[in-house]
Structure 1
Amino acid sequence: MKRHGILNSHISKVISDLGHTDLIVIADAGLPIPSDVPRIDLALTLGVPSFKDVVSAVSEDMVVEQVILASEIKEKNEETLRFMNDTFSETEQKFVSHEAFKQLTKQAKVVIRTGEVTPYANCILQAGVIF
């Protein structure tokens, strides 16, 4: 058994396989997922697991050089935006429209679906490097 980090074998493998600039999505329960992008569905019940729990776990294991968020989060979900700002305070953030965000998900290596049910609780994480 692993001593540290993510125990979910699918997420652990995806993070291990990422190259520089690869994208992963952490999504709320309602984000449409393109049919040709692999899905890791963690949703158990409404709100479980939370977006924040999944982002926290992934950000501990993954080098993130850029975070992409829907611009609508600024008005519709200030609490989650504050969490993202705190979690990625030293990481570049980019805002795009929710429609553009959905288009970008087509480029992702994977979408990790949470049980989150608050508006615009989605992010795209772009992989960085440790050197």
Structure 2
Amino acid sequence: MQPHGWVALVTIAALLVYFWMGLNVGRSRGKTGIAAPAMTGDPYLERTVRVQANTLEWLPIFLAGLWLFALYWNDLIAAGLGVVWIVGRILYALGYMKEAGKRELGFMVQALAAAALLFGALGRIVWMMVTTTGA
């Protein structure tokens, strides 16, 4: 496998989860009878749309952190944290689509994984800059 192959697979898996969330919006439109471009009118549709939109909001943070962590720390650890993020997003989606109050566990799991990736990468980059420049 090429360097960063595991991280590449996790990236594709995360995008497939996002694709699934987009399909869920279409399904919820069919279930509720609310056609595009309407975004309101049924709580189930609104929660499904919010799941998809919130995931899109987190994707840049996650993907940048994932790849920077892989480059500056370790591919396998980055991929493992990436899988944790994906599981968190799925828990978030399934919980939120049932009831808004059931989204917290999934949200916390994915937020912690994203933070570990992002701040782990940041810490390593700063440490490398400081140690190589003697500052």
* To do: Taking 17.5, 64 as the value of Rg and Dmax of the Cα atoms in Å derived from one of the structures shown (1, 2), identify that structure.
  => 2
* Asked: Between structures 1, 2, where is FRET efficiency 1/(1 + (r/R0)^6) of positions 39 and 79 (r between Cβ atoms, R0 = 41 Å, to 0.05) highest?
  -> 1
* **Structure from which -30000 was derived, helix-only ellipticity at 222 nm (-39500 (n - 2.57) for each DSSP H run of 4 or more, over all residues; to 500), options 1, 2** => 2
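On relative contact order in percent (Cα under 8 Å, 6 or more apart), which of the structures labelled 1, 2 is highest?
That would be structure 1.
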* Once distance in nm of label points 7 Å out along Cα→Cβ at positions 23 and 47 is calculated for every structure in 1, 2, which label goes with the largest value? -> 1
* Could you tell me which structure in 1, 2 was used to calculate distance in nm of label points 7 Å out along Cα→Cβ at positions 7 and 119 as 3.6? => 1
* Asked: Taking FRET efficiency 1/(1 + (r/R0)^6) of positions 31 and 63 (r between Cβ atoms, R0 = 25 Å, to 0.05) for each of 1, 2, which is largest?
  -> 1
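No value in this document is a laboratory result; all are computed from the given coordinates. In this text the structure is predicted, and so the values were computed from the model without any measurement. Cβ atoms are built from the backbone, for glycine too; each structure is taken alone.
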